[in-house]
Structure I
Amino acid sequence: MDQKLLDIVNKNIRPLLQRDGGDLQVVSLENNVLKISYKGSCGCCPHAAMGTLKFIEKILQEQYDPKIVVKMV
């Protein structure tokens, strides 16, 4: 797993999710597709599937790679 990507997740994304009782697990990164799994309150939140996922993708596109796609597994 790319350390730069993990640093962005750990510093810029994870704290925001944890503030609301959620979290995420990075499952894999292959061919610019990042697969994540939501934990805690994010796992059952209807916003996680759309809004939060797109928010995470946007942050990673701006700070990591404009071509990255984020998928929930």
Structure II
Amino acid sequence: MREAAQAFEAVFLRQMIGSMRQAKLGEDLLGSAASDQFRDMADARLADTMAERESFGIAEMLLNQFQRRTGQ
């Protein structure tokens, strides 16, 4: 259950980081498809690491809610 909650948190964080990237105000001078792909991979790894370290606590909140509903 914990792994599923952490995976959900990682997906949520990836979406949040992706939205922040889309909100950029200017164009990257050295931008290319390769650098965009590398940036996406780095963002995904960052989101996974944040979820593993429970930086935001989303997984923990989900687990607490499930435990209350199931009576554990």
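Every number in this text was worked out from the coordinates using simple rules, so none of it is lab data. These figures come from a predicted structure and were not determined experimentally. Cβ atoms are built from the backbone, for glycine too; each structure is taken alone.
Worth pointing out:
- Given -25500 for helix-only ellipticity at 222 nm (-39500 (n - 2.57) for each DSSP H run of 4 or more, over all residues; to 500), calculated: source structure among I, II: II
- Distance in nm of label points 7 Å out along Cα→Cβ at positions 40 and 64 derived as 3.5 - corresponding label from I, II: II
- Mean projected area of the Cα convex hull in nm² from the coordinates reads 4.2; which among I, II: I
- Computed over structures I, II, relative contact order in percent (Cα under 8 Å, 6 or more apart) reaches its largest value in II.
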